[in-house]
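Chemist: Following this line, the structures themselves.
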Structure 1
Amino acid sequence: MSQMPKEEIVAAFYNLQRGGKFPDNEMEAGKALATMLTHFMNGANEVGERAFVKELMCTHRTLQQSVFSLFMKCIEEWAHAWEEERYDLRNEFTCKKSFEIMKGIFDGIRRAPLI
């Protein structure tokens, strides 16, 4: 499987902004979404963040479960980064708290149920 260069991921992100669609390949679509989210967060303020959350809360409830599972995967990866000491001062809080969350609240849980 070929990997999409960073420039193409960014191009896919801007294509989405103009009403285009995600790449058909799931791996490339995931990369495009991650790029899109990091670009958003790089310039986001409280208003933008609240708009994101409000819009997400208006999506189909099953999709909300799927998005939460995605967030759980992020938390799990940050927890692994904490365990493996793959963090620095910029993301130390995220990794440490993710580790605490995985060991406490989500102990043994890796995905939200879909009903």
Structure 2
Amino acid sequence: MNSKKATVLCAVGFALLVVWFAHKKRQEAQWRDTCIQNLRWIVVSKQIVAEEDKLAPGDRITEIKVAGHLIGRGKPGTGLAGLGFACPAGGDYTVNPIASNPVCSIHGRLPDR
């Protein structure tokens, strides 16, 4: 292979690498944003359950109760991930007690506003 072809192949390879990294970075940002939105939905669902069940701050809440409000209907024996409500990056959600924010194992807690 002559040096001109090699230079062109290197340039094309480098361009593809740059495009791939940009796509990966954009995808990770979308996953993070979706995860943050999911955490916000979990907070709202926890507030609804707390009001319905008259729970106080610090009271424990089950994932199944929270999931029932997120999906619109609860299915016995399934949690958030079982109902398709999961972090797009593969993280696990921890609901935590009332008045404590939920946590994602990958993206952490909700950011301060």
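Chemist: If you work out mean count of other Cβ atoms within 10 Å over residues 62-69 for 1, 2, which one comes out largest?
Modeler: Comparing 1, 2 by mean count of other Cβ atoms within 10 Å over residues 62-69, the maximum is at 2.
Chemist: With distance in nm of label points 7 Å out along Cα→Cβ at positions 14 and 38 as the yardstick, tell me which of 1, 2 scores highest.
Modeler: 2
Chemist: Of the structures labelled 1, 2, which one yields 11.3, 34 when Rg and Dmax of the Cα atoms in Å, for residues 46-101 alone is computed from its coordinates?
Modeler: Comparing all candidates, it corresponds to 2.
Chemist: For which of the structures 1, 2 does the calculation of relative contact order in percent (Cα under 8 Å, 6 or more apart) return 26?
Modeler: 2
Chemist: Once Kirkwood radius over Cα pairs in Å is calculated for every structure in 1, 2, which label goes with the largest value?
Modeler: When Kirkwood radius over Cα pairs in Å is computed for each of 1, 2, structure 2 gives the biggest number.
Chemist: Let me ask another. Work out which structure the value -22000 belongs to, where helix-only ellipticity at 222 nm (-39500 (n - 2.57) for each DSSP H run of 4 or more, over all residues; to 500) was derived from one of 1, 2.
Modeler: Answer by label: 1.
Every read-out reported here was derived from the displayed coordinates using simple, explicitly stated rules and does not represent laboratory data. None of these values were measured; they are calculated from a predicted model. Cβ atoms are built from the backbone, for glycine too; each structure is taken alone.
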